[in-house]
Structures are given as C-alpha cells and as structure tokens.
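In structure tokens below, several structures.
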Structure P
Amino acid sequence: MIYRMKLLNGSELAGYIKQRQVHQVRALIQTDKISPKLAIIACSDNPITAIYTKLKKQYGADILVDVDIYNIEQNEIANLINKLNIAQDIQGIILQLPLKDPKNTQELLNAIAPQKDIDGLGENAAWDTATPMAIMWLLAGYDIDLNTKNVVIIGRGRLVGAPLKKMFDNSGVDSQVIHSQTINPQDIMKNAQVIISAVGKPGILESDMIPQNCIVIDAGTASENGVQKGDLADDVYERQDLTVTPKKGGIGPLTVCALFDNLIRSASKK
C-alpha cells in the first residue's frame, strides 16, 4: 500500500473563521455601537514575542478590531493592568509571554479582569485558553473523533498542556500526559494514535518516537537562532503514513482566531 502524508491545514480553517468574525465585528460596530479593542502588554525582547504581537495587530486590523500594544518594563505591568481593567473601551487584555522574569507570571495573569482575560490564562478567566481551543477546532474541522483513539499530550505547561488536559477531561476524552518526570514515556507513546506536542523545544519529537499512522499536532513554539521552530523534527515530515500539522499554518493561525473569538464574545457581553 502506498501512503501519502496528510496535512492538517489550520490556515484554511482559520480563513473561514476570520470571515465569520468580520461579520460579527461589523454587526457590533453598526448595530450595538461597540468597537472592540484589544490591549497587548509586552516586555520581552524575545523575537517570537515581536512576531506574535505583529500578527495579532494585523489580524485585528483585518477584522476591524483596534489593537493597542504596550511595550513596557516588567515592573510597570501590574499598574498598567489595573488601568486597563477599568478602561471602558477595552474588552480584552493579553499579557504576552514569556516575561523576562517569569517568577510572578501567574500573579500578573490573575490580575487581569476575568471578563477581559481573552487568553484564558488567569485562574478565574471567563474564557477558554486560546491554543487548546485552536487544537479542538482543528480536530473538529477534520472530523477526528478522539473518543475512539489513544490520545497523548506531551508537556503540561500553563499555555497548552495543562489547560488542554483539563479541556479533554471536561469533554469526556481520555488522554495521558507525558512530562519530564514521566517514567518510561516510550511505553505510553507506542500505543498513541493522536499525539499533541506542546513542549516548546525545537525538534524534540523525532520520527522514531511516533507510531505508524499516527495523528500528530505540533503545538510547541520556540526560537532557534532567531527562527521560529516547532517541536517536530524534520524527519517527521519524511514519513508518509502520518497525519500532521505543517511546519507553518498549523495551530498558530487558529490560536489567533481563538483569541479574537474570545474578544468578540467579551465585547458582545458588554
């Protein structure tokens, strides 16, 4: 039998969602007299941070949403969050991660008003976390039924792994998490039918770690020599039996869609 690699094209799905969002924002502006606005707080010199803030600002412009970017020092973040929380013209606040000093990251995320926490990273956030939302959209868009498959999540970070596991649990999907303290992770991996990697280390998931005919979603992002990289090693893309997210246009575009979906819903509630 001749196999051919199947790609899970997040960009294509994102295009449909984006068209829907344009109509929603236009209705808010024209009918409800609400102009959605997003505030992004950034304090890192990480090149990935610059890429993501630029993408979000452009996406906002495309769907008629104003995006204000605040490049400030980390010791100024708490005060700015307090001001944005009470700003009547702001419906969403994003604290762009990672911070230069991560030690008080969760404290700052928790300071964002729950209704405005469109990233869904605060402990009391009113909205689902964006990247897990994007993963669920991608799986649904390609009619992948997780209830009939062995699902493995690699990584348990606050951005993807932990909230995705919680989302799966809440929806009745059985999944296993592999992390740095997992004993004999290869025993878990060998039976995987769906693998979602969210480690953030370039090339950490290699071809010989992945079973035949597996569905593989790369939700990891890192910078290597100034270049954005995912968790999947290059040899994964040489396999013809896999269904996999592409190097570009996988989860990233849908994550941005999910952020703005939360923003639109936040503005609608206002």
Structure Q
Amino acid sequence: MLDFNILLPIAGFGVGLIVGMTGIGGGSLMTPTLIFLLRVPPVIAVGTDLIFAGITKSVGVWAHRSEGNIDWMTVRLLASGSLPATLVAILTLDRLPSLEFLDRIVLPVLGVALLATAAVVVFRSRVSRFAEAVVERSGEISGIWIVLSGVVLGILVTLSSVGAGALGVAVLMLCRPHMSARRMVGTDLAHALPLALLAGAGHLHLGTVDAGLLAALLMGSLPGIYVGSSLTGRVPEPVLRGLLAAALITAGITCFLKV
C-alpha cells in the first residue's frame, strides 16, 4: 500500500472538478496524473482508477436513471460486447506468469486511448454531423456494430482504465446520432458503471488495486465533482474543451515517450 500523500486528495479534487464541469475526463486524466505526477506504478494506477471510476459513476447513473435519461437497449448492446471482452482480458492476464507484461503494455495502450479521447473532444461536433449524415443516407447503424464497439471498449478499459467515458460517447454519437445529449450521457454512464466495476474487480483479483490510494482519491474527488457541477456554464465550454484536449494530447504523447 502506498504511503498517504496530501497530493492524492488534491489530485482527486482537481480531476473531480473537471469531471463535474465537463462530464468527461475521469479516467482519462486520473490515470496519467497518478503515473506521471504522483509516480504510482502503471498497473496500480489502472486497477485503482477502475474502482474509483465505478464508485464515482454510480452517483451519476442514479441521477440519470431517476430522470429517465438512459436508453437501456443500447446499454445492453454495448455491455453484451464489453463485459465478455473484459472477462476474457482479465482471465488472460490472470494466466500470465507475472504482471510484467501488463506493466509493459499499459503505457502504449493508455497513449492510444488518450489520443483517441482527445480527438473525440476536439472533433465532437464534426463526428456528430458525420454520423447524422450517414444515418440519413443509409439508415440507423446495425446493433452488431454497437456490440463490436463494446468489445473494443472492454479491452481498452481493462488495460488502461480509459475509454468508457469520452470514447463511449463517441460510439453513441456514431451509432445513435439523434439521441439527445442528456440521454447520451446517461446511457454512456449506465454502460460505463458495470464495465468499470467488472474490470476493477478483475484488477482486485490480480492484486493491482491500492485501497489507501483509492480512499485518498475519493476524499478529494467527491467534493470536486460537487463543486465542478455547480460551476457548469460559468466557464466557456470551448475553453474547457481546449484545455482538456491539450492535457490529453500531452499525456498521450508522454506515454509513448516513456515506453
């Protein structure tokens, strides 16, 4: 278990603040923050962040469920791909003689996931317009593509803890472009919650979750999410998205430089 560091709840507060203001950025920012700023071993950062994400997302799911903002059919399609993929990934890792392999692949997989997330943040409106044009021309995208997208998300989340949030929204924008923004966020959260908890449980089994680190992060993030939510709309969205994209690109490039 890592020694308590006052920077941990501060980092949790900062990430929670951004999540509360933008709705994205949890795993995308927390994992690289733990690895590069707080020197947490990559596998511990990924495993702990997955449990952290599951706990924090549960609040959002409860709120969106009470408002009727969840498309449960789409959630089931995504989960039918992501949850089996997560189980296969965990079972594969469990059969390895050591976790050195996971330690070696975390950074490159994390780098890909971070840069992909940055692309979604920057080109979100273009992705949405492209998807709407495709649906108008060819009809609604088949559910099989949503299932296959879930498989990719399951593998990415298990190996890097990144992907269930912003990339999940990107999948919904492509496959369900006419879904309202509020319903899209609720559906993404409802899928991300069991995915993060299952992947987190797998990492708990692998021994890559640090309970003390988790408690310190929650100590700061929960107040951060509350404060960030109250500040929504006070900071121009383009500014927030620009800063978030810059942070994601920087972290993604750093991952490849550290490999």
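Of the structures labelled P, Q, one was used to calculate FRET efficiency 1/(1 + (r/R0)^6) of positions 76 and 100 (r between Cβ atoms, R0 = 35 Å, to 0.05), giving 1.00. Name it. Structure P accounts for this read-out.
Consider the structures P, Q: one of them gives 18.1 for mean count of other Cβ atoms within 10 Å over residues 84-91 as calculated from the coordinates. Say which. Corresponding structure: Q.
One of P, Q was used to calculate mean count of other Cβ atoms within 10 Å over residues 180-187, giving 17.8; which?
On the way: P: 9.9; Q: 17.8.
Only one of P, Q returns 17.8 for mean count of other Cβ atoms within 10 Å over residues 180-187, namely Q.
For FRET efficiency 1/(1 + (r/R0)^6) of positions 12 and 188 (r between Cβ atoms, R0 = 30 Å, to 0.05), the calculated result is 0.90, so let me know which of P, Q that is. The correct label is Q. Looking across P, Q, the calculation of Cα Rg over 2.2 N^0.38 Å that yields 0.95 traces back to Q. Which one of P, Q has helix-only ellipticity at 222 nm (-39500 (n - 2.57) for each DSSP H run of 4 or more, over all residues; to 500), as calculated from the coordinates, equal to -11500? Among P, Q, the structure yielding -11500 for helix-only ellipticity at 222 nm (-39500 (n - 2.57) for each DSSP H run of 4 or more, over all residues; to 500) is P.
From which structure (P, Q) was relative contact order in percent (Cα under 8 Å, 6 or more apart) calculated, if the value obtained is 43? Of the structures listed, the value fits Q.
All of the numbers you see were taken from the coordinates with simple rules; none came from a lab. No experiment lies behind these values; they were computed from the predicted model shown. Cβ atoms are built from the backbone, for glycine too; each structure is taken alone.
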